[in-house]
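Since every read-out is calculated from the coordinates, none of them should be taken as a lab result. Bear in mind the structure is a predicted one, so any value in this text is a computation, not a measurement. Cβ atoms are built from the backbone, for glycine too; each structure is taken alone.
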Structure I
Amino acid sequence: MTDRERDAGGRAMLAGMLADSHLMPIELLPAKAAEHAGAAGFTEVTVFLADLRGEVLYPLTGDTLSGSSRDDPPLRIEGTVAGRAFQYGEVLAAGGPGQWWVPLLDGTERLGVLRVTSAHDDARARQDIDSFAALLALMIVGHRNTSDTLAELVRTEPMNIAAEMQWTIMPPRTFADGRVVISAVMEPAHSISGDVFEYAIDGPLVHLTILDAMGHDTAAGLCGALALGACRNARRGGADLLATGEAVEAALIDQYRRKRYVTGVLATLDTRTGVLSWVNRGHLPPVVIRGSRWSANLSCRPAHPMGTDLGIEGTVCDEQLQPGDRVVLYTDGITEARRAGGPEFGLARFTDFLIRHHADGLPVPETLRRLTHAILDYHNGRLQDDATVLICEWLGPTTGPSEQAAALTGLPEPEGHRRRSSPEHDTPEGGRP
């Protein structure tokens, strides 16, 4: 096949998939992907999607509609080549020549991996499959809010009602541009109650919010959802941090008559200057991690929890960040996790974990995936409280894409470039468990 023919084949692959996407249900995506990929010389394209906890990769097949795809064994993320491609954002050999595992990302949000086989084992084929993977990711995310097929596929256990609500109102778990890298996790993924997180970009400003509603039931989920809705509504109406907190309190009092409350931190980062401003509403203070050496709690006199109407005046506090500083917002389920009769996981252990994995050069979402697994292991696999972490790293004022942001989020390296080398110690060769 000539270079001109391969160029035409690559364009036909993308154009054909785009043309079919307008009227295509998600159940047809595997077959259509394989059909159109053939124009560029790909003889196999199989989609694998990660579960909510980041433990396994499930195949998305044409049988998914009938549920028979669950008869196919998933791939474990720990200890497989496919899992390593997911963890580090690397394109890795899947066996013979022209066979690869390719990360599947929507922007910087990790969705899963592709297993591909190509008639051409060269840089051009790699570029073609990178573009095709990006298109497939956009299509999958476009179906996510309307597809029970996708929702069911990524669950490893039944989900409670509160978690069903919370996952539908959360933003993507990872976001990055040239100014910031943001990543978040929530556990227990299938039985969250009152924790919610939020980030939003408003020109040069990045709004960060973490909320923890009282209780561990469906009512806590409703309370958290109301608080997040009130927070967004006030902020988008032009309210500052103090006024936003008061608007959340007013909504909670109107609904619950001071019988329920929400703690939280409301923060805004000005990416032009690196100044972080925040208000503490009865919550754990933010932590700043600087490099691989230093961390500190940010001190700010807290106001009362929202919904209690105790009359403790709020304060806006400011902190000047340095490029590379990480702001960490978290709920008490992170630090208070404990084994029966044992000590708490604790703030020192929590921050040490983040610092050590930052020094190892892991992508931020991979660090958080490992953190939640460490906390679950510490708590014998089952948490008694919600555990949520939101990390925002300020890179600087430049809005354009950067190699630093790409490395921090685990974006695949462009063909012919190398940003870093990933650890070799934790992924043996092999595919399925």
Structure II
Amino acid sequence: MASYGSCLMQDVGETLNFQRMEAASAFYLFLGTTFTAAGYGATFLFSLYFRLHGAGDLDTSHALLAALLGTFVGVPVVGWWSGRIDAPRLVAAAAFIMASGYAIFSVTPIDMFPSTRFGGFLIGLGWGMFYVGAPIALSERVQDVDRGAWFTKFSAFQMAGICGGPAVLGALVDSGVVDTNVAFVGVIVAVLIASVFFCLFSARNPIPRDQPRTSRWVREIAYLRTSEAIRPIVMCGLGGCVFSGIMAFQVAMTSGTEARPSLFFLIFAATAILARITLVVPLTRAPQVPIVTALLGIMTTGVLFLFGVPYSAAFHVLAAILTGFGYGLAYPVIQTWAVNKSEPRHRHAALCWFVLAYFVGIFGFPVIGGWILSRFGLTSLLLSIAIIAATECAVSASALGPGAASDKLAGRRTEG
């Protein structure tokens, strides 16, 4: 049995391409990522939590707004401290902060709801720190030629957590097995376990002390804006707009049709996760710029299919598959592009600005999109999302050149 187990672990390691990092220690990071992402996904319970405690939508919006503020604060926190503190330890602290936020929700009495705003802020702060800190922790422990595959696997576990966690918790709460307070306690336990996993990952995968790092991430934009890394950073912001656009307005897109928003979410997430898990190897071997351009073209086609939803629900399903496949695979490739095209001492800054651009897109566009929807209607909203998707595709295509065909997802090794 022992030899069989060893062979099984070896086969799993070879399948997931763990050549330069131990499979066990990599799973500490990936499982911690899944639990933390599930913790952030549990914010969908806020509305039900406040309603069950006699509060209203205004309290929910205040808590979510506080979480949004905390998310944006988390990026500079990691940017400033990642050059001084090992990134996995920052991520472990982020998970602990998130758990503290949920603890405030689970113990807050009815007459102290304003304190939940601080709890929401802590949850957002933890998520913002995690979202930039975890990729930094992974990136600085792998070589350029392997980074694309690692980012793709990491993003699969992250999406599995943020989509699967709410689904499981929602089912338990809806069935009456647990109430929201008990659900939040479960989230606290899961996120604290994630914090331990991140510490174990740091201990098992130390990085060389002489590895170039900097904490001046804001000043580094002067370098990044003139480097090849600025292109994927801009593309990430545009992609965030597309993603939030097709997700936030599903109710408006499906109103009066046979299509269902929940089915779109499920198909999109399942397609993205399965594609990231099963296509790691061919994606790594593909030319970077052409494959990104092709994937964004597929995503844009999926957005265009949303115009057909009033005529048939089949267009809705096809749109979910195409956008899930195109966006789901393009994101980790673009993230790899941003890092590998930066000099080593600028890579923390590149990831900070990459995540900040994503947050601006994903949280900013719904505000603009809501205004477009209310002022000009659904067709104008869909047209706006399609134009942004096509623009992102065009930005990628503009990088096509003589060297694009040989530029793999892993990227050329960057000297510095």
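For the reader, a short list of remarks on this structure follows.
- Comparison of I, II by FRET efficiency 1/(1 + (r/R0)^6) of positions 183 and 391 (r between Cβ atoms, R0 = 25 Å, to 0.05) - largest value held by: I
- Per relative contact order in percent (Cα under 8 Å, 6 or more apart), the highest-valued of structures I, II: II
- Value -10500, calculated as helix-only ellipticity at 222 nm (-39500 (n - 2.57) for each DSSP H run of 4 or more, over all residues; to 500), assigned to which of I, II: I
- For Cα extents along the principal axes in Å computed as 74, 47, 45, the structure of I, II it came from: I
- Between structures I, II, the greatest calculated value of distance in nm of label points 7 Å out along Cα→Cβ at positions 279 and 295 is seen in I.
- Structure (I, II) behind the derived value 1.06 of Rg/Rh (Cα atoms, Kirkwood Rh), for residues 199-358 alone: II
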